[in-house]
1. Given a value of -2500 for helix-only ellipticity at 222 nm (-39500 (n - 2.57) for each DSSP H run of 4 or more, over all residues; to 500), point me to the structure among 1, 2 it was derived from.
2. Out of 1, 2, which has the highest value for Kirkwood radius over Cα pairs in Å, for residues 168-287 alone?
3. With Rg and Dmax of the Cα atoms in Å coming out at 20.9, 63, pick the structure among 1, 2 it was computed from.
4. Taking distance in nm of label points 7 Å out along Cα→Cβ at positions 112 and 400 for each of 1, 2, which is largest?
5. To which of 1, 2 does the computed value 15.5 (mean count of other Cβ atoms within 10 Å over residues 352-359) belong?
6. For which of the structures 1, 2 does the calculation of mean count of other Cβ atoms within 10 Å over residues 88-95 return 14.1?
Structure 1
Amino acid sequence: MRPKSTILCLVSAVLLCVSSRDLIAADRTVTISAGEFDRRQTPVAFELPKGAADDAPAAASAWTLRDEAGKPLPLQVDPSSHVARFILPDLKANQSRTYRLALSERLAPSQREVTAASHEGMVRISVGDQPVLGYQAKKSDPPPGFAPQFARGGYLFPLYTPADRLVADDYPPNHKHHHGIWAPWTKTEFEGRHPDFWNMGDKTGTVEPVALDATWSGPVSAGFKARHRFLDLSAKPEPKAALNEEWVVQVYNVPDGKGERKDGEGATGYRLFDWQSTQTTASDSPLILPQYYYGGLGYRGSREWDGPGDKCRFLTSEGKTRANGNETRARWCRISGDVAGKPASVIILCHPDNFRFPQPVRLHPSEPFFCYAPQQLGEFRIEPGKPYVMRYRFATADGEPDAKEIDRLWNDYAKPPTVEVK
């Protein structure tokens, strides 16, 4: 039998070996500056310096950031773009923190992952074992009694809060063409015709899913890239594509508050994800969008919120509600109501780079429907060679976060911390 001193030496050698592997990139530091806002559980993205990812040995599987005490923070790197993402736990305004960039041959065993799983035309994204959202990658089957033209794909549904409350609807009976989170245009002009890609019952336009190009999972985020096609069904002798569209959806591994509540109540956390659409013309013809009061990014809330009054409650960044907020402009909007007798919310944050920011909103007077509609301010065009990009961040929550808290979320999105890599 080996003496204890020999065993301790062997253990120390193993730890030293693991430690040396874990400091492969330790000559690089990453400094995060909070800027003018306090940060808490903030998604941060930055590009690795040229060569940093290429220097990683084939055996390396997990990137981390290590603070001064050696505590690791998961870092997820996109191998195609070398963009790195992590969740900043907290940092006070006007303060900075420096991490060392590290690599390891193994993942932390306690780290829950965000996963995107594709099966039979549906992408389902979960944090740990809890569902967040689904993406309908092919046309779904409408409920019995719906006309075939209402069949639709290329939208997000279902959508859940951290306590697994469903906060979206699909094929509601009073608006058969509404689908969770989706983004068609309504009043349009294309080559002298007027296809309506929103109201599919008119059979003049539709949006079809084309391809699911990528999915990814990891300790920081999971998501997908997908393509859609806006078809002008009124074109003769056959339908003609007016727009091509790419979606990129990224779901983050932020705390959901489950450790701070009992029986699923009192959550202080969120499900958080970014949604981006890039639309380009499919021919040399522009798509003209006349002034109109809805069309573009749309959200349909829980069926339990349907009806007048306060079943569905709206609050905008300007303090507007359902009573006075329709066709006003807003940096963000909270849509909330009771699900199974408990309040739940969906928060939509508008990025300042969006066209005509802060964008006008549609707050439906009697249905749980919300839309960001920049065309309320007048006609605009999607021109050949000029992509039209929409960016929004969504948060789902149990309860109804107040305006101060939602401003914090918006600042994290619109004015994120800065990153310096040396």
Structure 2
Amino acid sequence: MNFFMYSKCGEGAGLLKKIQEEGNNCSIYIEDGNYANVYDGILEKTDYPSEGDIVIFDSSGMGHKADHLKESGFKVFGASKFHDKLENDREFGLEFMTNNGIMIPEMKKFTKFWTAYDFIKENKKKRFVFKPSGKDLPCKLTYSASDWEDLLLYMEFVEKNFSKHIEEFILQEFIKGAIISTEFWVGKEGFIEPVNHTIEVKKLMNDDLGPATGCSGNIVWKGEENSPLASLLYGIEEELIKKSYIGPIDINCIVNEEGIYGLEWTPRFGLDAMPSLLGLINEDIGKLIFDLSSGLNPKMELLDCFSGGVRVSIPPYPTEKEGEEKKLQKISPNLGIPIRGFEDCEHLCYFFEVMKQDDLLVHSSGSGVIACVSDLGMEPAACFDNVYDILEECKIPDKQYRTDLNKILPKMYNEVKEVLDNVWA
């Protein structure tokens, strides 16, 4: 089988490499020139899919290309204009939840900062989460304020430095509870079983200090199809069939004694949830994607255990580029740094910004994300025993990763399980 991946920054290249190792022909196009050498010497680079290729999109924001290729006769997995809107237009995504019976926290949309300031001052007793919408905004801009004064000061900073990039934003009431994501993969005839769940931590440093990242670590596991979380997604299944979307869709929720609140959609591969999920998939991932893209409705074979992943990076991560004007050498001061110590455990490593140089694995261009290292366990904490041994022994100058995930993530899992078992059973 032949696969082509259209990628923004090469984040899905590790998935394509796995499909290639299964015996398929694979090539990739990376749109952002700052990441052009990601997976050089590992995957073939091409500009456009060949006739008969299965086309995989690894991120949002490329739905117009996906729909065009689908209209041109290609089999497409992982993107559409509808799903770009679902993720990137926060108000639309939340309205989609309420229109399909999913409860959400109180929220209000704004296009002007000064009107939001007045609203905050009129609601001093409530806590809000600031969530902006706009193209290529840093993920760290979303902020859960401790009180109304904290929120005002933060938003004044954002207005001064990022307002020209923000199209609109919402203030969403802060809800106490346990956070969990729930995902189905969607085929032509709807969801394929089983559902899977993810709990992740975003802060860079131990004890949830430092800046927010896409993901510093996570656990993923197979869920039950009759669970209340899966039932939330069943309510949108018919809508997704009508939109002809093929790929994963995830809803992030808060659960507490009062209910299950939807927060946001991820209608694409989750990072680093997808690398951890790959450890649970007990079949050829290329065959699964081929079958779904071909209109079939297979079942996903998942191992009945946990997969836990830890992201390892190097500076300047988590600094994010703020436009194409930033030069490659400024975003990649560590270009060519050797990455050693993974030779005997590459099957547990999902590499991001790497390439082959003189037959050695080195850091490519990018922001400093090296890999998600994951392993399996019958309990959440057990997933990290081998992972931390690997990360301690690997030889990467200035490596950085959280060392408390084997304590934090099991605690978060138990909080979710207690609420679901005691309140929503």
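Since every read-out is calculated from the coordinates, none of them should be taken as a lab result. Just so it is clear, the structure is predicted and the values come from calculations on it, not from any experiment. Cβ atoms are built from the backbone, for glycine too; each structure is taken alone.
1. 1
2. 1
3. 2
4. 2
5. Structure 1 accounts for this read-out.
6. Derived from the structure labelled 1.
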